[in-house]
Structure P
Amino acid sequence: MSEPGTPTLDQLRVFLAIVDEGSFAAAGRKLNRAVSVISYGIANLEAQLGLTLFERSGTRKPVLTIAGRAMLSEARALAQDMDGLRAKVRGLLTGLEAEVDLAVDVMLPAHRLGRVLRAFASEFPTVSLRLHVEALGAIAAMVLDRTAVIGISGPLAAGVEGIDSVAAGSLPMIPVAAPDHPLGRMAAIPPGAARGHTQLVLTDRSRFTEGHDYSVTSHKTWRLADLGAKHALLREGIGWGNMPGPMIAGDLAAGTLVRLVMPDHVGGTYRFAGIWRRDTPPGPAAAWLLDQFVALGREDAEEAGLGDI
């Protein structure tokens, strides 16, 4: 059996365009080529590989064969890798950025953010910084929309098409209430008790959280877009809710908030990720920022018994 030939990147792009657009004609329009050129390119690719990639009889639209389906994920991965390589080269050719737009999750501990940005100011004195502090899916949305070149996001960025990521630490989310709140006064909270009390829930208006709730237990909720406001309302005894452990460590020590030990809602681990658009990798200064957050995140100790949020 002869060895298969090596397809070109252009042939793979033609193959992917047909799959994504649904026809040879639509692929031609997308790539600004005649249908005959598209057909010729696929015929050459099939000849090189020794495989039939599309069914051509009994169907109005090209349908992938078993071999075509097997090829699809590999072809897409190769095309994405090449896009990433070309984008990285463009970044290297342009040199150091004049400005970096950074979006960070509101859950990120303030002392960590301050530590990294203080070092950034010293390392890159000529680079301006725009800092955006947002909640939940807004970080991924800002990176995808190019409002920010990099982000430190919570778990909602995982699996978002077009985004690459790297782990950047975690923190525990802890259910708390004021000591005079009905739940705060209970020595032992029975299962289901929290559902009858108002839960304060952090929210945002991004397309990634529309119609979804995360760690919501109660039938009654107040929605807030500001973590500081949620913190203040919890201390006032207005409701109960999950809060990042580092933010309320002082409250727990002082007794202004108490940890709720609920058998059906123990809290969870909130994981951070450094994110960027796959087709726009960070330049030198932004890459340095990501590396700092990732390095500090490796020092995070996870609390036993908590699953991922």
Structure Q
Amino acid sequence: MRRRMQIGALVTLLAAAPAASADTIDVNGMMRSYTAQLPPRKPAPLVVVLHGKTQRGADMISRTAWPQAARREGFAVVFPDGLNHAWADARTKAGPELRGPPPGTDDVAFISKLVEKLVADGTADAKRVYVTGVSNGGAMTMTLVCARADLFAAGASVIMNLTDEAAVTCHPSRPLPMLIMNGTADPLVPYEGGRGSSYFAADGFWSTADTVAFWRKLNGCDADDAASTDLPDRTSADESTVTRISSRCPSGHNVLLYRINGGGHRMPGLFPDARFPKIAARLLGPQNGDIDGAETIWTFFSRFP
């Protein structure tokens, strides 16, 4: 009974806000849904934002700063919906109680076709398309960078590490700038690798250090850190701080790590990322408030046209 209550609490805390979608697109005979926030001037940069497992695109709209950043900076942002509230990334193993998409789901085809549609209709600048995601969406981000580097100018993965399955299938057609943002107290995707402490955790994660090293090697960067900077602790009550770790890479191949010291399985942000913050803190760990994840990622993306 207690386990069922925990599962229900996790699903409730991460469940979508409104389920309505702005539009659909046919992908291999299946209608897939998404919500797009269009810019005043076109073509514009486009950011594809991928939700976590148990969520929908609506959660990224209501619980992150992506809509506000897009309106202020004039870029387009699209929030796709995964089937069964999940993405078919390169991994085949998931947590024991949380199912993934139906067998045969091709989310690389979905996101690729969606990007191509928004480029073709004049919304998006084909040279300034970016992809980011949290948790399962972070894994899907890395899968897309590996499979369709030709579509994107940069990627950013939040609260996710690589696995053997994801790494062995990763052969991008060209190096892409990559940002990683992970918490050291994440109970689902452990910073040091292996299996997290949560019942919902899956096994086999690489450490964040190994994940960063993988992208550095792909991008032709030096193996060692270029610089490490502790950012101001603006919100002492959040029980966490942020360290920015850069890499020494060829121009345009940057790899950047934001280490959330004491941070949980949460998107850093300036307002709560969950409907019930106290439950989220107990199940997923602290949410950092020293930086905003969306604003930080957009600052990174905007450097790479």
Structure R
Amino acid sequence: MFLEVKNLCKKYGEKEVLKDINFSLEEGNILCILGPSGCGKTSILNSIGGFIKNDSGQIILNGEDISSLNPEDRNISTVFQSYGLFSNKNVLENVAYGLKFRNVKKQDRIKQSMEMLKIVGLEGYEKRKIHELSGGQRQRVALARSLVISPRLILLDEPFSNLDKNLRITMRNEIKKLVKYFKMTTILVTHDQEDAFTMADRVILMNEGKIIQNSTVTELYNSPNSEFSLSFIGNSNKLDNDNFIRPEKIKIVDYETEEPAEILSKQFRGAFIEYQLKLKKNDEMMLKVVELNTGKEKNIGEDVFIEYKLQKLSI
């Protein structure tokens, strides 16, 4: 296994921010560490990068225990949330910065950096100052600076949080394409499940310093292993302690079934329409239903029939 994190623990005073963290990652894969603010995901990233010292545990990268190494000796690149670019340097100087400390000759630094700028779509921007760039362009510069030194591992800390929705979508696709092109092993930290769904080969879902679920994105959505996984990922209708239904799994049908219901409300979502239903057999049972917008909307107060199949938590 390319990366192994074993029994990682970290305390700040009495607060335990990492509680016996264990996971592994295959070379060339993208892992997303997902969870709410304060769950410990950034602490894991900082531990792997060498920016904090853990109380116990091991970090093994490509067979080498790097737990005690300084950040600069780990051959790991980190793209911080703020990008960490030098405002007094132009784009080319920012990208070439790391090569300088690897004793690469100036002419070769320029050549490699120019090639990397072309790959990330910033050819012709090499003389620009950082303040002259858009948010997406700054992110590309930060990524180019990380990739040009050929690290063994790239760490991305909330890389899309400073971008608007449309640019966020574009940059997700571009970064995934780049890291796959370079076959670069990558760990992405985010609180946004759309980042995970779009980019990750595997997802670690965290809460309160612990790993709640470690799985593919498909398994995380279709087979949540806990109440927390179910509530954090997507929307769901919780029926009892073990059973749930995703809103898109409920079908409003045009024939009679054993589940009559009444439409209490609806919300237009563009490509989808979201309905709130009340079951006729149980006035206290409300169900959220999501249907594709086919141009034939149901009306509030309308009686309908539904079909669904219960799903169980994979505890």
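Read-outs: derived from the displayed coordinates by stated rules, not from any lab. No experiment lies behind these values; they were computed from the predicted model shown. Cβ atoms are built from the backbone, for glycine too; each structure is taken alone.
For the reader, a short list of remarks on this structure follows.
- Source structure (of P, Q, R) for mean count of other Cβ atoms within 10 Å over residues 47-54, computed value 27.4: Q
- Value 17.8, 54, calculated as Rg and Dmax of the Cα atoms in Å, assigned to which of P, Q, R: Q
- Each of structures P, Q, R was scored by mean count of other Cβ atoms within 10 Å over residues 175-182; the highest score is held by Q.
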